[in-house]
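Read the figures in this text as sums done on the coordinates, not as results from a lab. Predicted model only: the values in this text are computed from it and were never measured. Cβ atoms are built from the backbone, for glycine too; each structure is taken alone.
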Structure 1
Amino acid sequence: MNTVLEEIFQPESIAIVGASGKLFDVHTTMFLESLVTFGYRGGIYPVNPKYQEICGFRAYPTILDIPGPVDHVISLVPAPATIRVMQDCVDKGVKSVHIFTAGFAETGQPDAGRLQDQLVSTARTRGIRILGPNCTGFYCPRSGISYCSDFPKDAGQVGFVAQSGSYTYLLVRNAAQRGVRFSKVVSYGNGSDIDEVDLLQYFAEDAETKVICAYIEGAKDGRALVGALRRAAGLKPTVVMKGGETEGGIRGTIGHTGSSTSQKAIWDAAIRQTGVIRADSIDEMIDVLVTLLFLQVAGDRRAAVVGTGGGVSVRAADECEEGGLVLSPTSDDFKRQLNRVVPYAGTVLDNPFDLPGPDLDVWARVLDLLETWEDVDIILWQICPEIEPFRDGEFRQLPIEIQRMVAFSQLSKPTLVVVHGVGTETGMESMKTMRSLCRDHGIPFYPSLRRASVAIAKCARYLD
């Protein structure tokens, strides 16, 4: 375990240099007020010579004026002022510094690059570790540290390494709606000191982290990155999204974090060597995380799709198989068993199964049969709120009760829920209800069959 990085995630005191007493100052809200919201128990020290008090805390002119030790510093001052701050950190004996400010090597300007190098060399005179510049820092629920007050306060099993701060917001907020929680999330920006290799190595050994995910634009040392990814993937499921694979993307990464990035073919080869799970979008990364955490696939991709709606069911077969799942064909014997419990015209007793609407007894018996079907490993339950005919009162409640029963029927086979796209207010309500039920019961939830199929297939290949 990298004890230096472990200490960074558990500072006993934090100074925020450049915090402001102005109303609605966004950076003060991000860092100082988020610490208060998260209940951080260590010392909090705003530093700004213009104020005596900020957000109810005594403010200090400089870091050196703070009584007692300071473990971690968050620097919000403009780039030219960071050298003075860093020197004060050296003199104070600070352990780590997060430089939120941009305006360094990512600009491509020689002077800005030299300023970044000077920061690193100054920090190394006292062994200070730097996170950044040009990053949002880290979120660690167990330590009560966040840069966003609406992130979940309960810790989870996922560690996220991101060269981009904006992707941390997207991943944490959207994954949280589907039940995913995080051990630690780190935005490292330009990676002048602590970089993706350091963080991947840390998460590979971190006992709190069971699944690793990363967004990477470029690397200072490609060989070291491949080695870190291979080691991480050998110990824990590791999901990686790469930025900067096209000519336009390469230009974007240089302007974003100052990274250079390899060609797509080289990156693809590296991915194959390391055994990581590749995600092609932030949505796909979330789908894969949901699958790894809640579905527990064991390398099997034989699926049954159950729902209502003929056209929807036909298209479901295409989406599942295009995504990488295998829909098991229904034998004549199994069809006869289904016919005995589903004696209705207008149903499709093949896979995908188009079953009758509001009949709880029929649904219960179908589930019992699916449980005994040896040719199926995974059951996908698709819900289409927009084609439900009943909207009010007890009629509206019938589809909800069927959904509740199917999703939470305690089947031994892995079961997931797909709610197809909705556009009406009633459809939105149905989706929110189902999403809440899934989140509360640890059931994986997906917005489309294709996305579910792709995620399951990728996880199954990893587990093969």
Structure 2
Amino acid sequence: MTAPAWPHWARLDAGKFGWTIGELALASYAGVSTVYLLFYATEVLHIPPAWAGLALLIPRIWNILGDPIVGFLSDRTRSRFGRRRPFLLFGAVVWSISFCLLFNQPSVPTPLGTTLLFALFFLLNNTGLTLFQVPYSAMLAEFTPDPRERTRLVAYREVAARVAILLTLSGAPLLLASQTSPARGFSSIGLVFGGVILLTGLIAFFATAGAPSTSPGLEPARHRLNLAPIVENRPFAYVTTAFFFVNLGDAVFTGSMVYYMTEVLHRNASMIASLYPVSSITGIIVTPLWSLAANRFGKAFICRLALGLLALSCLLPLGITPENYWLLYPFMFVYGLLNTAARLLPNAMVPDTVEFDQRRTGERREGMLFGLFVFAQQTAFAAGGFVLGILLAIAGAAGAGHGPARTTGVLVCFTFAAAALYGLAFLAAMRYRLPDEPAAGKLTESQLQGLSNSGKS
């Protein structure tokens, strides 16, 4: 039987390029929220750090059901816009508006009221984010059955993410500095980046009009929501666990950096504007190299290598002092080099587990699987804020006084805590095994044809 003709989505055509533009919204949001959100809540809204951590964590609880349900619904959606694209449109609008409100919160007379309102806006923000991100991510598994091509596509998306982080972490400090007060500065951040979310989300929606909505010859999931078979997909469980700890490490590392620079190295917070571009530019340069290495030596092997080295590299700032603070720049080069692979490769491995799930169940459930994957990612970001808030509260790092406890607490968060979390990601990746996976994660032509034709019989 002749394999059906696949659209040329393995190449970076206009539609694929438009899809990668959607990553600009996700990466910009990640950059602003991980660096500034806890800082904004504690220093501008004056929410106690432990309360702020809870306000960032509790709204994620509903996503235990929300993320996989959105994925499940997108699997079953039938519309003239396809399965995923209606969610991209509605999600971008809700997400953009709620993000603006998050940084333009009206004044409330009590700390409890301020905290509750902050949590409400964050809940709305997470709702829009879920509606956009889960279907957006699930589209990756539909573009091509070739895992090598999917790795390259994830590499393109990673480049877009690094560009967005570069522009975000360079532009956000300029917005803060351009205003007369921190409150006005964060208000500008909410308006500008809320607009970025809306614009790039709409570009992704319109550009993917010609994208495939499902793999040829395969039926999407027809049964009710059932997570048990997904839990039984052990490769998916391990790569998702690894990525959970990667994002938790990113949140703690990135969120504590502004405290580390100001409290440990006694530098101005504006140093972020020149520091983070080192990591972002490094990521842009090395992403194609990591993609080539993964396709040559295997995604799982390269992922484990990068995660192990990333955990060890987080201890390097222990040797940096206020006198040699410039060593942060070469450190951020090393961090950017390794963190790029830590984010690139798990994303490239998930579509392989979707194919494995299809071979097990006979159904295409990209939405449900990516819903769980996105839930793990976003929960890790929120939990990172909670963990960081608790650690800072214990050490007195966000309190009124300055002293050894404050400095030590920040240093522990920035080094040992981040290293431990990346180390847990490494341990989870060590358990990842894809049954019957060929060498270097490559599928033969007959296997690719089998995946395309399965479900027809």
Review point. 28 is what came out when relative contact order in percent (Cα under 8 Å, 6 or more apart) was calculated for one structure; which of 1, 2 is it?
Key: 2
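Suppose you compute helix-only ellipticity at 222 nm (-39500 (n - 2.57) for each DSSP H run of 4 or more, over all residues; to 500) for every structure in 1, 2: which one lands on -24000? Write down the numbers at each step before the final one.
Values: 1: -12500; 2: -24000.
The structure behind it is 2.
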**Study point:** Per percent of Cα pairs over 32 Å apart, the highest-valued of structures 1, 2
**Key:** 1
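Given that FRET efficiency 1/(1 + (r/R0)^6) of positions 36 and 124 (r between Cβ atoms, R0 = 30 Å, to 0.05), derived from a single structure, equals 0.40, which label among 1, 2 identifies that structure? Kindly include the intermediate steps, with their values, before the conclusion.
Working: 1: 0.40; 2: 0.95.
Going label by label, the one that fits is 1.
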